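Next up: the structures, one after another.
Each value in this text was obtained by applying a stated rule to the coordinates, not by laboratory testing. The shown structure was predicted, so the numbers you read here are calculated from the model rather than taken from an experiment. Cβ atoms are built from the backbone, for glycine too; each structure is taken alone.
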Structure P
Amino acid sequence: MNSYFINLKTKIQKKTINISIIGVGYVGIKLVIAFAKKGYKVNCFDQDHNKLKKLSKGLSPFSYISNKEIKGIKNNLKFYRNFKNIKNSDVIIMCLPTPLLNNKPDLSHLKSCWKKIKPFIKKGQMIILESTTYPGCTENLFCEDLEKKFKIDKEIFLSYSPERENPGDENYDFKNTPKVVSGVGYNSLNLCKILYNIITKKTVTAPSIKIAEMSKLLENIYRSINIALINELKIATRKLDLDLYKVIEIAETKPFGFQKFLPGPGTGGHCIPIDPLYFSWLSKKSGFDVKFIKLSSQINEFRTKWIIQKIISIAKKLKFSKVLLLGMSYKKNIEDTRESASIKIFQEIYKKKLTINYCDPFNKKFIFKINNRKLFKKSLQLNKRTISKHDIIIISTDHDIFDYELIKSTKKTIIDLRGKFKNFNSKNIYQL
């Protein structure tokens, strides 16, 4: 039996393993908490000094994670910006962003990180990638370098386990969300499975790293296409004088073959707007141009543009000039603004010389990029006084903290992009 495998397996089981997590963002922070709660020592690596400083003081850098939760695990955490401490690690988990650049995968964060930690990689370590990427990326990125110094799957272990994090979701976490695991070989796969079995009730074994990578893309392609479908139907049924929310309520009574999706102002976050295009790029590179994925992306972008046009049209028609946008995040109850449709709506309304402010308790201040310059804005408080100073109220992100009774009681024009008032008929409410 392989001695490095036995040694690492024993360390995991005895809780003497040294775990390093690179990238303590929306994905990494949950891994940090999960392992630390089980009594494991976790090294946190991140380039954001302020984030590490907060964590070291027992403070949460994220709104949906309490300070109490961080304080409870603080003694099991260490914080680093310098990668030289990687040499003391047994397991290295990378949770770094993989955005798009000119519709191509941007692996610069991963490549830069790998370049910095390569000198500190040693025999007996396990490297796990959690970042979303295209099939073949994990092995392409690491194997060539590792093969120069180690026997892969014997002296060094390489695995891929796609993140399934849904920030702010109180119903699903590591306990009840199956974790996909894979490895470059038998030993890597088994060590990955043993490790993640610590923090999750169920692991799902993928036959290869490529299949695990593709499974993550399929999950997000599925969502992107269905969101596009429901967003397009929202526009179409409006023209037909059909209430799509009522249609959805009836359709979801079918116990099989249907999953409910709700319309919104577009897509946001890292997963839905970006990840499906990873596969489009890869497939086109291999000689087949997939159309469905690109079409769904175009429809979701069109949905946001269509909404912006409607808002401006309503403002002109009613001769209104003061707009209050509610919610800057891409989804409710978190501060994440990545790829948020709310930002695009704000920017375009501002360009039309309308007065626009925003309210988002999760984003107290924000810097918008408009016409190659920066615009700094602070979130306003949602109260009667704030509402009285605006003509149009846009519900773009439906945070639970908003006082919807207060909003509903106003005589101001309300543009509802989230169906908060779908069962409330009023001439001053526009359901877009």
Structure Q
Amino acid sequence: MHSFHYREGELYCEEVALRRAADEFGTPLYVYSAGTILDHYRRLDAALVPLDHLICYAVKANSNGAILKLLADAGAGFDIVSGGELFRVLKAGGTAAKCTFAGVGKSREEIEYALAEGVLSFNVESEAELERIDRIARSKGVKAPIALRVNPDVDAGTHRYVSTGRSENKFGIGLDHVAAVYEQAARLPNLSIRGVQMHIGSQITDAAPFAEAIAKVAPLIEELKQRYPLEFFSVGGGIGIVYESSFASGSRDWWTEKDRVAATMTLPLTIADYAATIVPPLREIGLRVLLEPGRLLVGNAGVLLTRVRYLKQAAQKKFVIVDAGMNDLIRPALYQSYHEIVPVREPSDKARESVDVVGPVCESGDFFAQDRELPPVNEGELLALMSAGAYGFAMASNYNSRPLPAEVLVQGDRFSLIRQRQTTEDLIRDEC
């Protein structure tokens, strides 16, 4: 699942002691395992061998150029949602010809840029967008490749903020109306119909919603294949990862029995189970298959290292105050999400205490855990917030005028700085 483990009392990423990275580059610090990212990519790629397929990494999950280059070199395509993400992919050595461009609100400038670079396809989300892309393509004297995004009205059973396949969501075109929009697209002279796309949500931990969505869209595709030269069916991404008890592969002598039981109950949908569910019906459809995983590839490959600044005993509870804040990792505040927290120095016994792990940001929502049973820690010690590789740094901000953290990539026994820590001068550099 990942390459983080204890060795001789210290937490390692692959063959690198995380304390070394923190000592050299400071905290808060994001650390990523290249081996984990590539392992997840290759296992998904291998599981889909029965299909003609292309894995398009969802850049929004983690857009650092070093990670994009790692995946581009491995053969991945990319799922982008902005002109800025396309720019990042190209700078990292990726090609626009393997990029699908999603998003409900593409600007004229973004569409022009993507056309000029030759993207694989625009995932079109509305009739208004369809007409705008046609007008822009006509003004440039080119044809724009498109796939309509179908909204199959499937409940993915995930957080409402990351559910995208229900009829009340802003994404896609209703299943009962999309055939008429394809007819409209076929009449527009500067569009080239390439495929069909769907995406039902993120952090999905059950195969059933994927199977339901494919089953609902399959008859539509069979109908469209009779009329248009379809090349692909993009099934989106959304495969969930382990957050709770994500460190189960390590040495955890200080775990309670409750921890061990939780570790066996919170395993999400595996790559093998996912492939076993989607491959048979997709083979029947007979088109090239595009997938758009993000979190699956990078989520468990990253941690956020943070150092304990203060311990505060209040009347009702104890606070562990760390140097990372909600501006560095907003998921607990925004999604009420769980991130496992482990000490970088391996605990020597099973002692536990209930604490809130909080940051220095001036918000009561600035916490990483509440009433969490953790081993006792001291001021100055390092903690690792696990499973922070996806939607961690990518959603970070300068709230409270806090500089963005640095990022490090580990490859075997080597580690490299892949983003410098911002300085306070950087905070005002672009202000006029």
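A value of 21.1 was derived for mean count of other Cβ atoms within 10 Å over residues 40-47; which structure in P, Q was it taken from? Label of the originating structure: P. Which of P, Q yields -12500 for helix-only ellipticity at 222 nm (-39500 (n - 2.57) for each DSSP H run of 4 or more, over all residues; to 500), as computed? Derived from the structure labelled P.
Figure out for me which of the structures P, Q the number 14.8 belongs to, where mean count of other Cβ atoms within 10 Å over residues 224-231 was derived from the coordinates. Checking each candidate, the match is Q. One of P, Q was used to calculate FRET efficiency 1/(1 + (r/R0)^6) of positions 288 and 336 (r between Cβ atoms, R0 = 35 Å, to 0.05), giving 0.40; which? Checking each candidate, the match is Q. A value of 11 for relative contact order in percent (Cα under 8 Å, 6 or more apart), calculated from one of P, Q, originates in structure P. Structures P, Q were shown, and mean count of other Cβ atoms within 10 Å over residues 72-79 at 15.8 was computed from P.
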